[in-house]
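Asks: Some structures to go through are shown next.
What follows is calculated from the coordinates using simple rules that are stated; it is not laboratory data. All figures in this text were calculated on a predicted structure; none of them were measured in a lab. Cβ atoms are built from the backbone, for glycine too; each structure is taken alone.
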Structure P
Amino acid sequence: MAEKKNNKINPFILILIYVCLIFAMYISLSTLALGIFGKTVMGTVDRYQSRLDETNEELNRSRSIYKGYFFIVDGKEYRGHVSYNGDELWSNLEEGETRQERISYLPFFPYINKPSMLAEVDQIGTVSLIYHIIAPIGYIFLFLLITGKLKKRKKRTKQTF
């Protein structure tokens, strides 16, 4: 008797893949939403670190940058943080030191926010904009592929009598 082949993916791994795809989609869609619908306010950067990763890397990729910031909308304080690659080099902030920076946020849900330089359409560049438009389509395709919704269908052969 032939043994059945088990092509099932471990449920834990499947859930992990789904969470990663949803998070990646959230990043792209929130960046687009901030660029299109976002408002801008002056925020305060209270944590900043810049680490040199590679001196021979391409433009805007030589450093890993981390920023922690807060801003106030309608009398309520919102906090955020971001990590990205770039060539920006500020000196690291000392205890109690702050800097001002423009922050983009969604007016109907200010918890979705980023520094404006990472969200404004004219500042992120054409390639990044195209990426954030196409990437969610790719994530949906991968989601459908993993769930098995994109299986090949068997062709029916015509029977002759």
Structure Q
Amino acid sequence: METDLLDYTRAFFPTALFDTAWIDGRYVFGKKGDTYCAMIASDTLTFRDEAKDDIILHGKQSFWITEAGSATEDGDFGTFTRRILENPVTFNRKKRDLTYISRGKTYKLTFGKDFSLDGDVVNTQYPRYDAPYAKAEKKDPTLTFEHNGESLFLDFENLVRKY
């Protein structure tokens, strides 16, 4: 419920919970058992302060790409990281469109317009939350989370939070 627009975005990435995890420029990699993850950002990533679980991406115009893999799909973790590093990523800041190619599939997103996979538009008109604890449509001004008789109500327009 921040009132000011910040010149950065952040990602929670608890490195201590991974077997292996690191930042390499604009890439983040993590491995836990036979499961792998990668995040690709528009610009160089850094850890916030001394924390090793809060990754910061500076800039008002940015992107994040997240991809998961596994030993079954990718073989070893080194093979996964090399594949991610070789995947083409293009971002046109003027047109505000992003293209990412992975495993022979082309993902394209244009700000304020469509998201497509191999040229076919993907329907993104789905609820914001459709889970046992909360149900809400996109851009609902309020959210209520409920579990075991407890609730959290958030009103974003009036900056209200009730437990």
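Asks: A value of 14.1 was computed for Kirkwood radius over Cα pairs in Å, for residues 33-128 alone; which of P, Q is the source structure? List each step's numbers first, then the result.
Replies: Values: P: 14.1; Q: 15.3.
Answer for the origin of the read-out: P.
Asks: Given a value of -2000 for helix-only ellipticity at 222 nm (-39500 (n - 2.57) for each DSSP H run of 4 or more, over all residues; to 500), point me to the structure among P, Q it was derived from. Numbers along the way, then the final one.
Replies: Details: P: -11000; Q: -2000.
Only structure Q yields this read-out.
Asks: Okay, next question. Between P, Q, which one scores greatest on relative contact order in percent (Cα under 8 Å, 6 or more apart)? Can you show the working numbers first?
Replies: Values: P: 25; Q: 12.
Between P, Q, the highest calculated value is found for P.
Asks: Which one of P, Q has Rg and Dmax of the Cα atoms in Å, as calculated from the coordinates, equal to 22.5, 88?
Replies: Numbers: P: 22.5, 88; Q: 18.4, 50.
Source structure for this number: P.
Asks: Which of the displayed structures (P, Q) returns the greatest value of distance in nm of label points 7 Å out along Cα→Cβ at positions 49 and 105 on calculation?
Replies: Working: P: 2.5; Q: 3.9.
Largest one: structure Q.
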